[in-house]
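Take a look at these structures.
Readers should treat all values here as calculations from the given coordinates under stated rules, not as data from a laboratory. As the structure is a computational prediction, the values presented were derived from the model and not from experiment. Cβ atoms are built from the backbone, for glycine too; each structure is taken alone.
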Structure P
Amino acid sequence: MKGSGTASLTEIDRFDGGVGWIAYPDETMQRASHALATEEGIWLIDPVDAPGLDDLIADVAADAGTDAVAGVVVCLDRHKRDAAAIARRHDTEVYIPRWMSGVASKLDAPVTRFAGELGDSGFESFVIRESSLPPWQEVGLYNPDTGTLVVPESVGTASYFLADDEVLGVHPMLRLMPPKTLERYDPERILVGHGAGVLSDAAAALDAALASSKSNAIELYGKTAKQFIMG
């Protein structure tokens, strides 16, 4: 599921305001990370390290007229990934939602807690899910000026998220209880933590994903079982 061996950075989600990458493009999980350009610097979201990453960050920073990494953000309790190592390398801190537990102590890097707006980035944070069963702490980010919505886990575009007719799908574990908090957003683009983002018709894709979450659940589970059995 997760990548092993040598990483090979593949760029995704290039837009005016940031870029994404997948460090292990052949892995099933398709772990995606993003660099978001803001006036205060570049924010790195749930990053997975790979050769060439610093060059990609520098490229985004140059386009934005900055040379600083403002911070590294962990948006899901399971997405510690390479946040600490990358934060240390760029002499910055790891940002974690104030309410998220069990993460800070596992990071070998300075930690800053945040609530509301992420620094002065223009991205407002909001709770997508905070539960103990299943264990799940997830924060989303939304910039109303650019229409950019970041959802690290509840929806995605990796194959195991999608029924056959879906562009964007609700996580398999949440199919019967889709994240209603996302219904309030009408994004221009959606950046996800697994797979390439949705950069056009994003609002329609999000509406469709939430509306069909339950009705397409059996199809998705059948597809997943078939892939597991057949390898």
Structure Q
Amino acid sequence: MRVVTWDDGRVSTAASVAVTAPLSGAALRDAYADSLRRLTRGLVQLRDGAVRAGPVALVRFGAPKVTRNAVDWPIEGGLLARGPGGRWRLQASAGRVEASLRGYRPALPRPLYLVTHLQVHQLFTRLFLLQVHGREPAPGPRAPAEERRRSAAVDAALCFTVAGFTGRRRLRRVLAIAVIYHVVCWSTGGRTLGGLVTRQRVVAVVGSRLTPAQSLLRLALLPASWIARRPIHDQIASTEVITD
């Protein structure tokens, strides 16, 4: 569940996920730092009291307060913050981990923040929580590799066919159709035409639908999976392909 509220220019968000094992505040702190580093391949890290992209402090924190089941960072500034104020908190309780941002003052104007920074924040928060949840147990029977290839072939043929009906099959047109088609299908029912044919669908590791941003990330990482010959896109986007 994701919640976003505004109060006098300050934004608050909350999202949570079920977990099967208790987590300490120190474990949550370390898991968050590790998640940032792995998701961005080291480009963004939590170090020296800030979330940093190289030498740039995107968000600066005060000293974190680590308790038995939570960690709480006061926000003190940074490139993406208008000034001090607000808190970033991770808490484990009642079989769930919640990530909450309270009273944060974004540097960007609200309309721009809503379509840029907020979307990135929510995506990274979701991916962090899904990684905390873990990939086991799987949300359903995992689709065999051969069936996944069959589904991809059907979807590729469809995109090329639609592009042909709209004019010349230029690569940009095919790519645009593929992006819209996959993001809409994955973030609504999780099933493309290929998925209907092969009786499979894409879900988050908790069994829920993908968000549009998560779908776009998964699609963007597909070439890396083809090169590596392993499902990097599913690992980073915290998704599974299951059979029905």
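Which structure, out of P, Q, was mean count of other Cβ atoms within 10 Å over residues 26-33 calculated from, if the result is 17.0? Can you show the working numbers first?
Working: P: 20.4; Q: 17.0.
For mean count of other Cβ atoms within 10 Å over residues 26-33, the value 17.0 is produced by structure Q.
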Structure (P, Q) behind the derived value 2.1 of distance in nm of label points 7 Å out along Cα→Cβ at positions 42 and 90: Q
Label whose coordinates, when volume of the Cα convex hull per residue in Å³, for residues 82-161 alone is calculated, return 126 (choices P, Q): P
With helix-only ellipticity at 222 nm (-39500 (n - 2.57) for each DSSP H run of 4 or more, over all residues; to 500) derived as -5500, matching label from P, Q: P
Source structure (of P, Q) for percent of Cα pairs over 31 Å apart, computed value 31: Q
Comparison of P, Q by Rg/Rh (Cα atoms, Kirkwood Rh), for residues 106-217 alone - largest value held by: Q
